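These notes open a run of structures that come right after.
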Structure I
């Protein structure tokens, strides 16, 4: 085991099946003390199932969960140092705010005076002082969410598990609560494990993110690393916007791959993972990915920059998006091969539909993955 001063939670080889369907397969994660850690992925990828296993609401078929050097997966939920906040908050409609927060403490047999002290403490912490006698139906969505958080925090957990707690809020309130949640976590110094399918939310809140797909962890990285250096086709597609071009491998050399696009254009990118393609150079097809904001738009007759990838195309759409413009253009690499690409630029006002343009992007920011059907 690692030093428990540096490690809060270790998830070892967790597997979960429902009948013949695999929900989780070989999940190994280390979550550090005081970290805001997100489980990110599409619906059905297993992220909520993993959270419920951590909480003790479901059991794994295989694997272990360790907390500060102690194995806890065999403990009942009430004996684990976690509290969970659900997407629908699960407030008792017939109980006041005070009684909703006090409910778990009463079940644990906490003394009345201590209950009053803890509830008042978390009401103040969550900016809910004066709301103790209100009923849940009289509260806004954001207030209900804060009551649910207050109920979890009143138990003084060492780790808070959050299962898409902001999903039911409208966009403006959701953005406000994202900020409040991150500030609260930093102030308390607790470990937060947060489930979401919203990539922007995960990028905003998290110290690190585990991207999940079909019951497996695809990548664990900081938000910046995940965006700038995706380690799989799934991560490149799921996190952020991207351009994809199908090309043919021509040459491989020390982590670099040269691909032909059509008859004449050669593009270079960094190889991610295994060497792209398993066939013969000149025949093996694969994809490369590049982010739209990494593309530079020049006039068609501009001299290409040395060492940069270059494509020539025609602008087919310009969309103003407030802080930037999205320019869509068609590039042709051969007689019958045309691909639509997107560039994000602050110079969209000078670009119009029908313009012939030269587009450049750095090989350093071009990612080449093995295979074309991943």
Structure II
């Protein structure tokens, strides 16, 4: 028996490869983006309580009503935008799923989707499995900003979607008001949809505002905005997120969702519907994660890595020109085997393997973990 692959050029992801290598060599894993510190005990207790109270059966297909109402309250508080919890919010099994479902609802064979590289690794496979074509545009190195002239040149009648991601994975760059204005100019009067990947919504530093698409009515009317509870509440293993879109777009989105996951883990939805009302839990995140970033970057001054600027996410990228001229993948493997620290080569986030000699570190770790990792990296 033979399957004609829908993703013939896709193999095992670099995250799986590097995590397996880290395990094999007992390396500290600063590659994959997940915390190694505990999540909120209060939130854990709320999930347990929900289970004990019998909230163990299917939630409604769009998600628990109470959770969607709490999210609508949060959006109005943060972005001064009113969202209808009945028709404009759907709870999903993770942010990646939310993005995939949006693409599947929108795309037809032959459509084109503009993405910016380095890019989160699910975008291109999600596009291609729907019979569409990814149009990757490079972010400017080393600040990883969008070149809007390139975007304008790439637009054609087949352009169906632009995917933006801020704060950005893997680089930690953040879009600003200039980017928003350029996006408005390019999409105004067009039939182009926007998918806004905002899973690191609260992990933004240096007093920078998060320019959510939800703040801009003229952009939101054509957008699917995707979020992650896992990134916000340090529980990536829950695989729980949500998508917000105008009612007419969400109607099509739910057609796909109802025949795929249908619904998500009910006890966590019950717990989150209550925990979201505790605003400080997410308002304190920028300060909390910035302290980790600053601590890691200060430690790294004792190494020969040259850290790039990051204003958000779990990540900071680093050049290694003072260490080696080998490829970033070769260095990442050597760091794992010889230094006992796993990273991710940034070339893995380009469709063509573009190699700027940069690796990505995840600093969303305990201070002790970061200190031990840097002590090892100092020997390189």
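What follows draws every value from the coordinates through simple rules; no lab data is involved. If you're wondering where the values come from, they're calculated on a predicted model, not measured in any experiment. Cβ atoms are built from the backbone, for glycine too; each structure is taken alone.
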(Q) When FRET efficiency 1/(1 + (r/R0)^6) of positions 118 and 238 (r between Cβ atoms, R0 = 35 Å, to 0.05) is computed for each of I, II, which one produces 0.30? (A) I
Q. 16.9 is what came out when mean count of other Cβ atoms within 10 Å over residues 206-213 was calculated for one structure; which of I, II is it?
A. II
Q. Out of I, II, which structure matches 20.5, 59 when Rg and Dmax of the Cα atoms in Å is calculated?
A. II
Q: Kindly point out which one of I, II the value -11000 was derived from, the read-out being helix-only ellipticity at 222 nm (-39500 (n - 2.57) for each DSSP H run of 4 or more, over all residues; to 500).
A: II
Q.
Can you rank I, II by relative contact order in percent (Cα under 8 Å, 6 or more apart) and just name the one with the largest value?
A. II
